[in-house]
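Trainee: Multiple structures follow.
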Structure P
Amino acid sequence: MPRGPGRIRLFLCGDVMTGRGIDQILPHPGDPRLYEPYVENAKVYVELAERLNGSIPQPAGFSYIWGEALAEFERIEPDVRVVNLETAVTASGAVWSDKDIHYRMHPANVPCLTEARIDCCVLANNHVLDWGYPGLADTLDALKQAGLKTAGAGRNSREAEAPAVLDPAGQGRVLVFGFGCGSSGIPSEWAAADDKPGVNRLPDLSSETARRLTDRIGSVRQERDIVLASIHWGGNWGYAIPEEQRRFAHDLIDGAGVDIVHGHSSHHPRAIEVYRNKLVIYGCGDFINDYEGIEGYESFRGDLTLMYVPTVNAADGTLSSLDLIPLHMRRFRLNRPSAEDFRWIGDRLDREARQFGGAVETPDGRRLVLRWR
């Protein structure tokens, strides 16, 4: 995938949920105890997946879950790799009692992230404090010790609001800001404060909030920086794009100088828009999870995941190209989709892109390409 001079290539994806069932198949599974209304042991999610698609190796190697994505990384050679890590990384038992679903991955399983050479984990989501403030502290420590940058959560509001600064060799800086919204299920109590740990939770998606972010981003942005706003927002299912999300994304681009809006929380991919030659992904869909075998919402095909590979011009952050690589989550591993599944997700992405003046084309049998006016 040639990129030409003066361009930066990124890998983006939606929720990477390496807790719960995924954690149980890795080399160092944590305590499987859960506090869910119907499931009390994380091993049940492994059993559901095996019942549907066959046995899963236990323990699986750290690279197992990435499957065919690893070959794609070698092919596309991204300069920067950013994921929304939707789990606490902890052995803490300080469960947040007012929630029904809790994700945690044992800190000794962090190599499952470094195997894929992830650069930045966005943490402004509705699972990072599932195991309380001790769990958040453990998460921050474990990721830092592994050399992974974080954005969107911290020991106070200053840390939570600060961007992860990525510096691909010779390409200029990429600033990753992490934001979370109450619409994704982030409790209001999780908002970081001057003297309290938590996430960088936005009060709303108003123009006033966008103006405040303009000042905050402007205070750290330097000339030729690429700014990525990674936002956990909205519900899990459905294709409708709330008007407030679209308006907020446009405000960030127009006022705050954001170059890419990286939206996530939805369990399946949603629409993509190119606004003033800047990329807006409204919902990336899940990338890795333990939902295999759970019934409900099958029509949305949440098992079909996407690698988003935007290439941007380093000088001004405008979008040069966007490749989309479909994969299929099966036996807790990312696999090549069947020809039928490849066509299905291509057709669905094309349908959703057309409402914003785009189109998704199929240049070959392994990737999709966004075209825009």
Structure Q
Amino acid sequence: MACLLASAALAQMPSKTPPPKKGNPAVTQQPFGKMPDGTPVDAYVLKNAHGMEAHILTYGGAVASLTAPDRKGAFADVVLGMDTLDGYVHQTLFFGALIGRYGNRIAHGQFTLDGKTCTLPKNDGPNTLHGGPQGFNKKVWKARIVSGASPAIELTYVSQDGEEGFPGALSAKVTYTLTDHNELRIEYWATTDKPTVVNLTNHSYFNLAGAGSGSILNHEVTILADRFTPVDSTLIPTGELRPVKGTPFDFTKSTAIGARIEQKDQQLVYGKGYDHNWVVNRTAAGLVKAAEVYEPTSGRVLEVLTAEPGLQFYTGNFLDGAVKGKGGIAYGRRDAFCMETQHFPDSPNHAAFPSTTLLPGATYHTTTVYRFSAR
């Protein structure tokens, strides 16, 4: 099954973040514009007891802003995004968005399920990327504030049978929680009325020096994975699980993003940098630490914990300065990185990969945590 149950408690995970202190955590709602058809879009602002904030849009479930403190306690917005709803509607780079039904690529826009071929619209050369041109990132989700000890919202969306070519009516639910351990916790659920495939993720672009501050090549990355899935020229996995040892993909020890990104390695040529899936090291189901990123100037640290088997590390290779984001700043090549927790790309076409099939009566459920600290 595609489901990986997030059964491990966060309290069991080591944390470098400060302990909770008294404050006034809250969730506020504010309008963020209207869609071309008049549908209103809202922004929900989650604020924890330390003053950290997350701004979540009902359009695409996007993380529009996420503040984190540096080693001196100064906050900066560490995710790329747009100032207006129109900016989000007219870009195709998935800034901060919820991705579905299927995160990452499906080869040739098709797969076979229960002996039937499902054909999807192609939006990435010969392939389907991130659920198609009208995926979950382009939908307006319903939202409600969730009561509890930490500020949280719940987003829901029903994807109808046949939407973007996927079978079955899929009911999706996602919660965003901002904890007092400076963690943005994202929890996903889905059910279906027909056999289908599902692979949900979040596509936030991070720059720990602050959004719009330039290159991320000095960020130091650790990925707790001994293998990755090499790809062909269209970025579809070949099916091999290749050891990272001795390659530019070995981040088992903290390494600057820019240290090897220009090496004459065929995989880096295909991706125009890093745009690959790592096979997360794990010995059991549940939350495990998959990666850590350190920005030496600010001291900010991002830890990624997930219940997923894979992690797509992407270094903003296709940002080209054409899109102007917050404050009118143009986002250039390698001005941000993504850590997209996931099942492997093109899994429906690789029987040896962990399955992404979801059947009626079963529940897809997975959790990812982005934890911030400084040193």
Structure R
Amino acid sequence: MAARKVFISSVRRGLEEERDSLPALIKAVGHLPRRFEDFTAQPQPSRDACLAGVEDADVYLLLLGPHYGDPIFDSGLSPTEEEWTVARRRGIPILVFRKLNVDLDSAQMAFAKRVEDYVTGRFRDTFSTTADLLPKVAEKLRDLDQETGPLVWVPLERPASPEWIITEEQLRYIGVGPTVELHVLPLGVIGRVSATELERAPDRLARVGRDHGLFGTGDALELRGGEDRAYAARAASRDLRAAGIAVNRGHQVSLWSELPRDSMGSILDKADLADRLGHLIRIAAELLPAGVDQVAFAVGLGPTQMISEGDIRDLGRRSSASMGMGDRLIRIDGEDAVPASVIVRASDEIAAELATRLVLRFRAR
């Protein structure tokens, strides 16, 4: 197993001994430690260097101690929470260890609650002392080395059909630009989301979307929690494309993102589509209910009349484009199940498969 870059994230105050002991432990199990202390001598600001370190990391290791840290002036978040947000957006393995028998300040208590809200794709544990922490970190890093098996798609007996976002009825009355939809359908979940939970959900959906960069910090969003569905959505404008997140009573998680376009319409680029879907899968993983064993993925694309297949880098430089006249909407129901536990780790592989299915269906219109 190749050595992984493990980024150690925490406020130093109150965790000095743990931070100083972890690098040697991480090296001993064959990996490469990265800490704030490693970036302070670089010419670029330490904040930028640390965030770049998370962008380059293979594993994110978060220690929750008594202190939240000083918020950064422009984001309002502590450096640790900024690092946590980048790690979540990237979908790398996240290991969280919370220190026991210490009093958390109010801001740290709120941050710890946010961390614990996002269950899927995370490992969480507690520790009392450095001697207690080190073997737990070593064990989990060794476990990660064993979690690299192939992704297995298990065919479903019957396709799983989602509640689609863009419908033929909508296309008749409003101008919707070419948009990709992703729906993650938990399988075998007992019970439904209550109306009370759906009423509270939009604020969380907006926060998750902003944390992952689906929405900008200052974007105006429509937030709505209804009896059957809750969503946070950004409407299209001259400079922004439509995007949104929704959850329904059946625990379905749906995301959509309008494709970029120029005066010639939108370009369907399989690599760009896979990147886009991988991003949406990692966001969806934040919102799945706890305890889900398997999920299915459904994808859609449309309207298709103003889409041509090509290279996304040609947007804005084309003088002509060949548009199709086939189906206005492409819809592919969930045909396979995959373990929910792997969807963050395997998000790029899953996205590549879904993108290929969409492109092949587009070509066969």
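Trainee: To which of P, Q, R does the computed value 4.9 (distance in nm of label points 7 Å out along Cα→Cβ at positions 35 and 163) belong? The partial results should precede the final answer.
Mentor: Values: P: 3.7; Q: 0.9; R: 4.9.
Answer for the origin of the read-out: R.
Trainee: When helix-only ellipticity at 222 nm (-39500 (n - 2.57) for each DSSP H run of 4 or more, over all residues; to 500) is computed for each of P, Q, R, which one produces -7000? Don't jump to the answer; show the numbers that get you there.
Mentor: On the way: P: -7000; Q: -500; R: -10500.
Considering all the candidates, the number was obtained from P.
No value in this document is a laboratory result; all are computed from the given coordinates. None of these values were measured; they are calculated from a predicted model. Cβ atoms are built from the backbone, for glycine too; each structure is taken alone.
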